[in-house]
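Quick note: the coordinates plus some simple rules give every number you see, no bench work behind them. Every value quoted in this text rests on a predicted model; they were computed, and no experiment measured them. Cβ atoms are built from the backbone, for glycine too; each structure is taken alone.
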Structure I
Amino acid sequence: MCTGERPYKCRFCDKTFTQKGKCTVHERIHTGEKPYMCRLCGKTFKCKTSCIEHERIHTGERPFKCRFCDKIFIQKGHCTVHERIHTGDKPYKCRFCDKTFTDKTSYIYHERIHTGEKPFKCRFCDKTFTKKGHCTVHERIHTRETPYMCRFCDKTFKDKKSCLSHERIHTGERPYKCRFCDKTYKDKTSCIYHERIHTGERNYKCRFCDKTFIQKGHCTEHERIHTGDKPYKCRFCDKTFKAKKTCTQHERIHTGEKPYKCRFCDKTFTQKGHCTVHERIHTEDKPYKCKVCDKTFNNKITCTHHERIHTGERPYKCKFCDLTFTQKGHCTVHERIHTGEKPYTCRFCDKTFKDNKSCIYHERIHTGEKPYKCRFCDKTYKDKTSCIEHERIHTVEKPYKCRFCGKNFKDKNTCIYHERIHTGERPYKCRFCDKTFTQKGHCTVHERIHTGEKPYKCRSCDKTYKDKTSCIYHERIHTGEKPNKC
């Protein structure tokens with residue numbers, strides 16, 4: 001019979017215990033004593049049980065078998081907790097809410113959400129944690145220690161969970177199934193987060209605004225927009241990031257690593273999501289549908305951006321002027337007009353660009369690559385947008401409508417340029433005189449009057465021109481081509 005008596009008191013702190021052995025093991029936390037050594041690797045432990053359980057990692061011994069299925073375990077406690085999945089038994093109840101748990105550890109960690117207790121502090125920074133394991137894994141960010149190695153490749157990880165999840169990429173194992181649909185996942189956390197899409201549960205609320213999130217990590221990242229905190233620094237340059245994932249993806253620009261390969265062609269990607277979206281070109285899968293019209297998309301972001309055409313929402317505002325944008329990336333690129341920043345350099349010449357896309361398209365002038373082919377004729381293009389716009393000549397589709405007069409256009413830029421006739425906006429100013437223009441291209445061509453630059457050369461003679469159109473018209477004198485029929 002349990003009397004509640006705890007007669008054994010630690011010599012170093014106020015903790016008390018029901019058993020002398022437990023008190024002795026606890027005191028070793030203070031003394032640092034670890035008298036039990038693994039016979040196979042030399043690791044030391046403060047209690048005999050931990051040493052025995054550790055040695056089973058080396059020997060592969062798993063002496064405890066579940067009574068309900070074939071699963072076996074190194075520790076009896078792990079087996080007992082697992083069996084509660086079958087029995088539904090949850091003997092541990094939170095003192096602050098009605099939540100119940102299958103194991104004591106989860107129950108203790110949960111109660112710390114209510115109490116705010118974070119007893120484990122990082123040795124390298126001021127971060128504190130509710131769980132010791134989380135603290136240990138976090139400290140590896142500082143030490144760069146990655147002790148867990150994949151059995152199938154050379155990749156290493158700072159925590160066991162990430163390593164196991166990664167290995168399932170090789171094995172194809174997806175043991176976690178959604179309760180509401182047929183989707184399966186290689187890790188439990190991803191499955192739980194997915195199920196919240198069905199339930200609508202968004203447990204994590206931003207401390208600074210009313211936004212709520214399915215995942216705690218997403219909430220933490222979002223809060224950094226408010227705090228300006230960017231704790232992750234690139235190892236190769238001075239760039240900092242608010243999310244570790246973004247930092248890792250950025251570092252691949254430096255290393256050239258593209259670990260994700262398309263299942264249908266030889267294309268490789270720095271991000272798994274980009275690979276998944278690309279594969280949908282092959283499968284023609286378009287799982288995202290516009291809530292306003294019947295248009296479908298192969299990725300969620302494009303769908304969200306499209307829906308803003310209907311709603312008129314433009315949530316991203318330039319820091320330097322009043323222009324607003326439907327996409328954050330467009331806003332960032334636009335702001336570089338003000339700052340003059342051009343971070344992307346052509347690999348073949350010294351030309352620099354304010355966005356990666358323009359740089360890639362420019363490089364195709366050097367390589368001659370035109371990967372996009374019209375579905376209706378043999379014309380090819382170096383960028384997808386030009387190809388889509390060309391195809392609208394065949395389909396006669398004009399999806400962009402002027403906000404002021406109702407005129408329709410086959411491409412967005414032409415519509416924007418047209419609307420500037422109504423608004424009088426001329427955002428592009430010549431660097432050499434006071435002339436302003438509605439289009440950047442017109443401004444660039446005009447500036448060549450001042451600089452004398454004529455970058456377009458006739459292929460048949462030595463004549464040069466300041467704009468491409470004039471060069472094309474001139475070349476027709478040599479070829480005799482008359483494409484415009486009366």
Structure II
Amino acid sequence: MAEMRRLWARPVVAAEWDEEYEERSAQWWELFVDLVYVAAVTNVADGLKDALEAGPRGHGATGFEAAVDFASQFTLFFTGWLDYTVFETRFIDTSLTHSVMLFFYLLATSEMVANAGSLASTQDFVSAAIFQRMALMCLSLSVYVLLPRGRRQAMVDMLHLVPGVIVLGLCLLCGASQTVLRVFVTLLALFELSFPLEAHIFNLLSRKGVPINIDHFQDRLGCFVMLVLGESVVSSVITEHQIEKKPPGFDTGMALSLAMTFSIALVYYAIVPPRLLNALRRSAFAGIGLVFAHWALGLALLGMGVGVKLIMAVLCNPTESALAPRAHWLLFVSLGVAMGAMMVMRMLHYWGRHPAPSDPLHIRRAKYVWWSGLALSMPLPWIVAAVTLGQHPEGVGALAALGQAVACILGFVLFETCIVHWLRAQGFGILNATPAQESSGSHAADAAIMTRVPGSHESTPLLDSLSSV
């Protein structure tokens with residue numbers, strides 16, 4: 001039975017160490033938060049697009065500032081999203097008090113969105129970022145006051161947010177220039193992104209913290225990837241409304257950009273690990289690495305979305321016939337980084353586990369071929385871009401560039417699918433755990449393998465301990 005909303009309530013720990021817990025999925029208010037972040041990535045992408053379209057002014061200081069703002073603003077949005085997501089995966093609070101604090105978090109985030117992507121709005125963006133982090137601190141403070149079990153975790157979470165609030169607040173009070181504010185925004189982005197690693201190195205939590213719900217967190221990471229991919233989808237389908245007559249090649253460009261975006265999703269969701277094999281269980285460093293990989297993937301996918309914007313702009317402009325080299329490089333470098341990030345995710349989940357020692361020789365060889373294809377998937381787009389621009393330094397057609405990008409990603413999808421299909425035909429294509437592994441606790445994850453399927457293709461649900469991020 002669903003719990004009715006109360007005015008206030010003591011937060012409940014979602015899971016405990018070494019105890020069974022139920023699977024949780026994203027709640028409606030988390031999806032509402034994602035709606036705000038869809039607008040956030042759009043504004044951040046528009047800022048970089050405008051700088052690249054500025055011609056010669058897209059180079060030098062202005063271009064560098066736009067690139068730094070693009071990365072730092074995205075990172076602050078990512079850490080703000082991550083902080084609330086991790087809170088939701090650790091604590092359950094459906095009270096009206098929590099909803100009020102969530103509303104102020106959404107309001108501050110929306111103000112950040114309204115001022116994102118513009119070099120002239122740095123001061124307003126910083127003010128909104130301060131209030132967003134104060135709202136997150138209020139959420140942690142409620143846990144500290146009402147839930148003794150979560151006080152250590154809440155204290156560390158607030159420690160994570162306090163430096164940014166103080167430093168940026170002092171910058172605003174002292175009337176710092178736009179340049180100084182951008183420097184401190186960049187430094188804050190780096191600090192907040194690396195804080196989980198710093199907390200682990202200095203042992204701020206250990207097992208005194210509150211673990212996360214792995215299934216819930218993995219689901220939310222997938223939601224984040226989808227909302228960033230949405231920028232490429234939006235860029236490819238709504239441009240037509242800004243012109244009177246649909247230009248030739250527009251439908252082809254839309255189809256190719258959708259194919260590229262959909263193929264990225266195919267690669268990301270190709271092998272979703274069961275809880276037993278998730279990197280979040282493997283070690284603290286593996287879990288932190290998974291978060292970093294999703295940050296890199298999100299940044300790359302947003303860069304890819306900017307590339308799609310520039311391609312559709314060329315297709316809709318009859319006076320332009322070729323895609324500028326800088327836009328071409330942006331698309332292919334972003335695609336390569338995205339493939340590299342997804343390769344790292346697979347390594348964090350499966351490296352050292354596949355091939356398994358018990359695999360027959362021909363299965364091990366097939367899996368080594370799979371790993372080799374993964375390793376080549378990252379530099380391939382860069383090689384294609386270098387060769388193409390070497391032959392056409394003035395730029396290539398927008399459709400030709402987009403077609404090459406689609407060929408790179410679809411080629412990998414076909415390669416990986418063929419490998420996995422063959423493994424499945426050989427009886428080694430299902431991620432399962434043996435009964436002995438299911439009963440051996442967290443160490444079973446290190447021994448889990450692709451086992452021969454005796455009859456049923458279903459995996460046994462596993463309940464295990466959690467790892468904190």
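Of the structures labelled I, II, one was used to calculate mean count of other Cβ atoms within 10 Å over residues 43-50, giving 15.6. Name it.
Traced to structure I.
One of I, II was used to compute distance in nm of label points 7 Å out along Cα→Cβ at positions 99 and 339, and the answer was 4.8. Which one was it?
Only one of I, II returns 4.8 for distance in nm of label points 7 Å out along Cα→Cβ at positions 99 and 339, namely II.
Please state which of the structures I, II yields 4.5 when distance in nm of label points 7 Å out along Cα→Cβ at positions 11 and 235 is computed from it.
Corresponding structure: I.
helix-only ellipticity at 222 nm (-39500 (n - 2.57) for each DSSP H run of 4 or more, over all residues; to 500) computed as -13000: which structure among I, II?
I
Which one of I, II has distance in nm of label points 7 Å out along Cα→Cβ at positions 75 and 323, as calculated from the coordinates, equal to 5.8?
I
Quick check: 4.6 is what I get for distance in nm of label points 7 Å out along Cα→Cβ at positions 115 and 299, calculated from one of I, II. Which structure matches?
I
For mean count of other Cβ atoms within 10 Å over residues 91-98, which structure out of I, II has the highest calculated value?
If we compare mean count of other Cβ atoms within 10 Å over residues 91-98 over I, II, the biggest value is for II.
Matching task: 36, 33, 18 is the computed value of semi-axes √(5λ) of the Cα gyration tensor in Å. Pick the structure from I, II.
II
Where is relative contact order in percent (Cα under 8 Å, 6 or more apart) largest, in which of I, II?
Of structures I, II, the maximum of relative contact order in percent (Cα under 8 Å, 6 or more apart) occurs in II.
Of the structures labelled I, II, one was used to calculate distance in nm of label points 7 Å out along Cα→Cβ at positions 171 and 347, giving 3.8. Name it.
Among I, II, the structure yielding 3.8 for distance in nm of label points 7 Å out along Cα→Cβ at positions 171 and 347 is I.
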